[in-house]
Structure I
Amino acid sequence: MLSVSSSGIAALLFPGGKTAHSTFKIPFDPDQHSVCNFKKDSTRADLIREASLIIWDEALMTCRLAFEAVYRHFKDICSDNRVFGGKLVVLGGDFRQILPVVPDEGRESIVAATLHQASFWRDYQVM
């Protein structure tokens, strides 16, 4: 199992927990074509391929472009076209709490940056 969080404070609550940006090497300013910054033949990629479960806490505060970068990279490193490369990824968070920060933009841009707008969201099961 791999546990990550969108915030450093929340990551401290998990044994061995780290931030998603640190673990997955997510670009700081992702765009619609971004992928994570590690190679398919790296030990980091091996760690992800071997994980039976990935828990991502406070996921909803991460912008959708960062999620889509992870989504694309997992599909590539796992050589699997299913959602997140076939990995079981449990996302925790509350849409009524912290949303992604979009500097100098209004409500419309903030909503557009949410996980709910991600290309893979329709394939996710909300519990």
Structure II
Amino acid sequence: MALKIIGGEITGCIGAAVTLAHGTDGEFTDLVIRDCGKGIEERDPVSVLEQLGLPADTPHAEVLKALNILKGHIAATPEQKISLLNRSTLGPFLKRAADATTVAANLITLSTSMYADQARELFKSLVMKE
């Protein structure tokens, strides 16, 4: 999806003159923005926690621990993996998720996908920022 603005002037905004959804391409030609709180703002993407189905207050460290647990039990059955997740420190957050079964399935799928190492690195970097 793209937004094109060609020419014009935006002045006196309290907030942002232009807001775009995360990932939207914007093309601005001959646009003048003055006296606005922000010129162009990209709205926040959906958090990785929300994409997994976890509550927003789930600590990234707990997700990282859960992914590491799953990595150590690759040969376990899906039922065993769900049990491991429920007994882990992520368990209380899983119980508060709208659909704990889907969240567990998402984590299990992620842990065995070709992106598993990247996901662990992402959560490591998020933990370091906290």
Structure III
Amino acid sequence: MLLALTSRSDEEVQIAQVYLRHQPIADVNELRVVTSGIARMNGSNAQVRALETLAGQHLSDPESLEELTRLFPVAESAGVQTAIAGILIRSDFKTIATPELVQTLRQYRLGPPGREDLIDVLIRRLASAVASPRL
């Protein structure tokens, strides 16, 4: 089922999406393999759907989160970037909050300016986490 999530076929990804709603990925190594596979998909509807499915897994694995932050600047669509933001905002994003990540999100975000979306919310939260002293 994990391979279906990284398929180019939107139908296969939909099947995996339904399955994973009821049977979350418990093994961190499987999660890393899936995240890496999704990152290698082309910027299709299937990739957006796969990322949205990953968001439901409430990622906390630092390696998987880093993989997604590397995908953001090379993503070819605003949909893929927004789906990545959806994952990061649901994660423990304070663990990855750096001035460099905030700058990357600002510099490489796609989509029309002046239209607030999930990416803007993530940027604000990350910037706030960076500005706040860590305990």
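Please treat every number below as a calculation from the coordinates, not as lab data. Model, not experiment: these values are computed from the prediction. Cβ atoms are built from the backbone, for glycine too; each structure is taken alone.
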> Rg and Dmax of the Cα atoms in Å, for residues 38-77 alone was computed and gave 9.9, 26; which structure, I, II, III, did it come from?
Replying inline: III
> If Cα extents along the principal axes in Å is computed to be 41, 36, 21, which of I, II, III is the source?
Replying inline: III
>> Given -19500 as the derived value for helix-only ellipticity at 222 nm (-39500 (n - 2.57) for each DSSP H run of 4 or more, over all residues; to 500), which of the supplied structures I, II, III does it correspond to?
In response: III
>> If distance in nm of label points 7 Å out along Cα→Cβ at positions 6 and 102 computes to 1.3, which of I, II, III did it come from?
In response: I
